[in-house]
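For reference, the structures are reproduced in the following blocks.
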Structure P
Amino acid sequence: MNNENLLERITINPKVMVGKPVIRGTRLTAEYILRLLAHGVTMDEILEEYPGLEKEDIFACLLFASKTLEDASFVPLKAEAS
């Protein structure tokens, strides 16, 4: 599946979840899925908990996040000591 097809799985509608990016046809935000992954929840566990989701939906959240960060400057939360 190409980038364009994956990104079509993420939608933004001001009337759904206050305009946060969500997986198309759900109220699951990309942020929520990314947070689950960051805390060690596996893709299989997410798919088991939300049977309507597909692996491509999770990949779409990852791609959306990476595309969003392409144009943002990153500032670490805590500076490293030298």
Structure Q
Amino acid sequence: MVGALLDTSVLIDILRLNISANQWISQQNIQFGVSRIVQIEVLQGALNKQDQTHALKLLRRFELIELMPSDYQWAVEQLIHTL
């Protein structure tokens, strides 16, 4: 079961071999997921086939989560109510 969704910026840091990002994710004891939007953004950043292959390998480590419009609305409401 997915415990948290990863953001594009985290995956980019991992792909760029950022030590802090790689240490952080390796220390987590939860299953991560990625949304379709994150998947597309990460693949869009590939400059060549080698980058694309590397990105796909990373993305396969995480469950693909299909978000519904109500999920986005819930997230917006959480942000509004936190201030």
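Each reported figure results from applying straightforward, stated rules to the coordinates on display, with no laboratory input. Given the structure is predicted, the values throughout are model-derived calculations rather than measurements. Cβ atoms are built from the backbone, for glycine too; each structure is taken alone.
Name the one structure among P, Q that relative contact order in percent (Cα under 8 Å, 6 or more apart) of 28 was derived from.
Numbers: P: 28; Q: 32.
Only structure P yields this read-out.
Name the one structure among P, Q that helix-only ellipticity at 222 nm (-39500 (n - 2.57) for each DSSP H run of 4 or more, over all residues; to 500) of -13000 was derived from. Write out the running numbers ahead of the final one.
On the way: P: -13000; Q: -17000.
Of the options listed, only P reproduces it.
Using distance in nm of label points 7 Å out along Cα→Cβ at positions 40 and 56, single out the structure from P, Q with the greatest value. Before the final figure, lay out the partial values.
Values: P: 3.2; Q: 1.9.
Structure P comes out on top.
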